[in-house]
Structure 1
Amino acid sequence: MLALGTGAAGSSGGERVLAKLARLTVQTEQRSDKHKMATMHAIWLRRIKLRYVLLVAVLVWAGYYEWRVEQPQLTQLQVKQQSLQSQLADLQKQHTELTRQAQQLQDDAYIARYASEHYNLSLPGQVTFEVKH
């Protein structure tokens, strides 16, 4: 502590010194608080900047992945899908034709006509003629 003089002049001078010391202490504490706040604000800004940088990095990676990896695979799958759809259409036509033929083979008149045309067979009582051009 400071050694203060005695008397009226000493007590008012000591009070001034104490008041000035108290003011300096308060100012120092305020500066320290401001410095702490500024430091905390800087750390907060760095964290936010880091978050945005990480977010941008993730978005850039996702775009690159979509463009370089997913897009070619999607194109290949679309080509394969078109090919399979054309195969399906052909198989459906073939199925329709086979169904029609199966129904015809249930008809006795068709079977007789087919045997006559392709195998030169005839029903009993029919006479076959062979015509040459």
Structure 2
Amino acid sequence: MSIEANKALALRFLDDMSARGAATFADFSLITEDFEWWAQSLGVYDASAMVKRMGEVGKIFAGQGKRTIKGVTAEGDRVVVEYTGDTPLTNGKRYQNTYLSLFVIRDGRVATVREYCDTGYARDTLRA
């Protein structure tokens, strides 16, 4: 795939995750069968573990969040997306974090995502 196609795929993955949540991780037209998601301070999740994780986290969100893309950079099969997220929570607060996600694209699908964010803020804000 071209670099522009890889960028488009990474952005489509993020849009799909916002729109469909856990269903994104069961869509093997979008991700590889050996897909892995690494989250800073949480470790590695395969697709089935991400379905479970998204279900758990989804319980504290009060609606769909808004993502603002700050930049997209790509080289070869790697795409880096910097963005902010703003999601309402069931406790009345908002979850507003900044992310940097590295996508590895293989055979036209997302093989790996490595997500970096403010984990202290995430822990404190998302705590029940």
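Values for this structure:
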quantity	calculated
For log10 I(q)/I(0) by the Debye sum over Cα atoms at q = 0.16, 0.19 Å⁻¹ computed as -1.03, -1.12, the structure of 1, 2 it came from	1
For helix-only ellipticity at 222 nm (-39500 (n - 2.57) for each DSSP H run of 4 or more, over all residues; to 500) computed as -28500, the structure of 1, 2 it came from	1
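Rule-based calculations on the coordinates, nothing more; no lab input. As the structure is a computational prediction, the values presented were derived from the model and not from experiment.
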